[in-house]
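K.L.:
Structures follow.
Nothing in this text is a laboratory measurement; each read-out follows from the coordinates by a stated rule. Bear in mind that the values here come from a model prediction, so they are computed numbers and not experimental data. Cβ atoms are built from the backbone, for glycine too; each structure is taken alone.
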Structure 1
Amino acid sequence: MSMLCTRLPHFPVLNWEPLTETDVTDRGLFADPEKKALFSAAQKVKNLTPAIGTDITGIDLRQLTPAQKDELALLVAERGVVFFRDQELNIHEQLDLARHFGPLHKHATTPIPKEPGLEEVHVVYNDAARRPDSSAFSRLDLWHSDVTYEIQPPSTTSLKVVTAPTHGGDTLWSSGYALYSSLSPGFQTYLEGLTALHSGVAQAEGSRAAGLHVRREPVESIHPVVRVHPVTGWKTVYVNPGFTRRIIGVPKAESDVILNFLFHQISDNVDFHVRFSWEANSVAFWDNRVVTHTATFDFWPQRRHALRATPHGEKPESVEDYERRTGKAAKDRQIEIWKQQGIEVPQIKQGSSRVLGYND
């Protein structure tokens, strides 16, 4: 059997114990803020948009030193997602790199490779036999952060594309930092006091309906609507259409309106987005704590095959809890960047509005 075949989707009948809390210390806390070790090894470092996304060329991920790995964790925390092309690292090397960032998550429902010892790998696979069903989900529904229903959802996640379509099959990411920064101060403060329910029940029920075995019983967790990244100290909106079901402690009508607004900001506001076109051996690292993502399914009947490694992060921390624990004020990313650039932070005038906002 070829190595490629052993990495194709496999749904073994396994049973895993429920997850419990574990201590996780983000490696970005140990990084040089200037990232000299990482950047000096690169041929080119390019920020793709002001809000999100950085492309790095000239680095072999197999050769990263511990210091460079820490700096990569910090860069991903700051930029949301970082891209590399032409990477020859195999899945075992990808897993070893991912373990530097935290203990690895094992998915309860999605496919894993047939090769033994790769239970921590999430297989992404579509081909001519798997035509996307547009009746199953809306485009909004497909935006998500990975497994946010877990008590300690993922942090610095990596995906390597093994086989890419000739065109199509892109992935888009949306910045939760930028979404938070775009809101009015009053609404920011209101959201900071809220929590929301994230559920894995529908995902598990969908697998069972398809005749697949669920390896761990589904869970639901309550997380802050605005969380603080433990390394950057920046506030990010932490809800997503895929797994966030309702806001706790408010009327359903209010919860529905708030979540619908936030979900559409995630999906519709292109200022928050970066889009990446994959090639074979492309690798992306994204911080699931501060971005949501979705894929395009415009490549059928071509094949798209990728492997994901997903480290656990810390339990999400609210603004209040972060400030109590650290003694530091949580920050708005955009305001902090303006301050670093010596730009006077613009103030929003109460009651003001613009008649026209279109400019192109």
Structure 2
Amino acid sequence: MKKPSLISIVTPTFISTLMALGTIWLYLNRMGRLDVFLESITFKDLFVVVAMFLVCSVCMICLIFYIPSLLISLIIKKDNEVFYNYQKIKDNFIRLSVIIHLLAIMVFFMAVWLIEAKKFSSWKVFTIAVSGMLFISLFSGYFFNRKAVSEVLRFKNKKTKREGYRTFFCLIPSALFLVSFLYACPLSLIFGKLQLPDHAGEIKVMIYAAFTSIIVIIFALFPVAVYLREKITAALPVRIVKIIAAALTGLFCMSWIITSIPILIIHATMKLSGVADYQIHTFLVQDKDYPVELLDKTQWKLALLQNRDRYVIHGVKMYSFGDIRLICPVNVLEVYKKSMNFRPGDRQYDQQLNDALIAAAQDCIPFNKSEVKSLPSR
């Protein structure tokens, strides 16, 4: 009898189910409410939906973090038949990108400090900063590739020389500098979740911000580095797989330091799929299904109706899957949002936030979908 192969077992449905189960389990585990996990995973058709939105969430996060990589791959050509040493030139441009982007971020922080702390004129500071960085970019581009470019162009005609020098020493370094402005997208997302210690001084704030920025910049260039170093003779599927692997590896490495990244992915998945909406609603509950005496009237903003066999509560639908609706008091939403914050590499702080979320989520009630009805907002 022929045994089933691993490929026949690991089908797309199996993979999507596994992805959905893992996402739901991680989400409920963060809230300390795994008690509703097994009760709610009976609707297999919904797993595909959750898995689809998980992929969408990962793609959106990758797009935010890897916009610089995407543009650099368009700025620097994959191949150039004129230059026999073009691989060396590409490698130099990758190093140049890292240096320019790191310096640009550091100069930006210094400019902000001069404006905020020293009260210098903002337009003068930024004009000097941008002009200085542009000059550094042009000089660095010339310094890095002077020898590699010149040893080829010296045997070419004047037109080819002029175009080559303009491209490699002016246009590409300038474009790489302009790309550094796009780090505003991922850094604004991350800095919104960066929680500094109480009474942190200016120097400490700068260190936290600089360290976080360095991590983002270094790993955000993973995909373009793999793309530019990959041989042009390699098959297209192989190149695509390697680039995707580089993007996921960079995201995984960033997540070890910036622990909000996986939380943001799961949060987006839950919200986009409709499993959670994180909005305050008014719910109608039957007293016979859940006696009013079991609820804290103040915490739930509970109000009895005239016939007293029904009452309304104010809460947040933190989880809705299958027949289960996990409704939480309004205060849990604030604790949940706070739990998405981070301090670079501070596992103890992450654990404190997660413990606070677990404690707050103990007041949540897992209703059957027939026991609670959401009322329209007025």
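K.L.:
Consider the structures 1, 2: one of them gives -1.02 for log10 I(q)/I(0) by the Debye sum over Cα atoms at q = 0.12 Å⁻¹ as calculated from the coordinates. Say which.
P.N.:
Working through the options, I get structure 2.
K.L.:
Still on this structure, I have one more. Tell me which of 1, 2 gives -7000 when you compute helix-only ellipticity at 222 nm (-39500 (n - 2.57) for each DSSP H run of 4 or more, over all residues; to 500).
P.N.:
1
K.L.:
Work out the source of 1.7 here, i.e. which of 1, 2 gives that when distance in nm of label points 7 Å out along Cα→Cβ at positions 80 and 296 is computed.
P.N.:
Computing distance in nm of label points 7 Å out along Cα→Cβ at positions 80 and 296 on every structure in 1, 2 gives 1.7 only for 1.
K.L.:
Comparing 1, 2, where is FRET efficiency 1/(1 + (r/R0)^6) of positions 72 and 344 (r between Cβ atoms, R0 = 30 Å, to 0.05) highest?
P.N.:
When FRET efficiency 1/(1 + (r/R0)^6) of positions 72 and 344 (r between Cβ atoms, R0 = 30 Å, to 0.05) is calculated for 1, 2, structure 2 comes out on top.
K.L.:
To continue, here is another question. From 1, 2, which structure was relative contact order in percent (Cα under 8 Å, 6 or more apart) = 28 calculated on?
P.N.:
Answer by label: 1.
K.L.:
Let me ask another. Could you figure out which one of 1, 2 the value 2.2 for distance in nm of label points 7 Å out along Cα→Cβ at positions 288 and 312 was computed from?
P.N.:
This value belongs to structure 2.
K.L.:
Let me ask something additional. State the single structure among 1, 2 that was used to calculate distance in nm of label points 7 Å out along Cα→Cβ at positions 208 and 264, giving 3.4.
P.N.:
Clearly, the read-out refers to 1.
K.L.:
Going by FRET efficiency 1/(1 + (r/R0)^6) of positions 16 and 32 (r between Cβ atoms, R0 = 30 Å, to 0.05), which of structures 1, 2 comes out largest?
P.N.:
2
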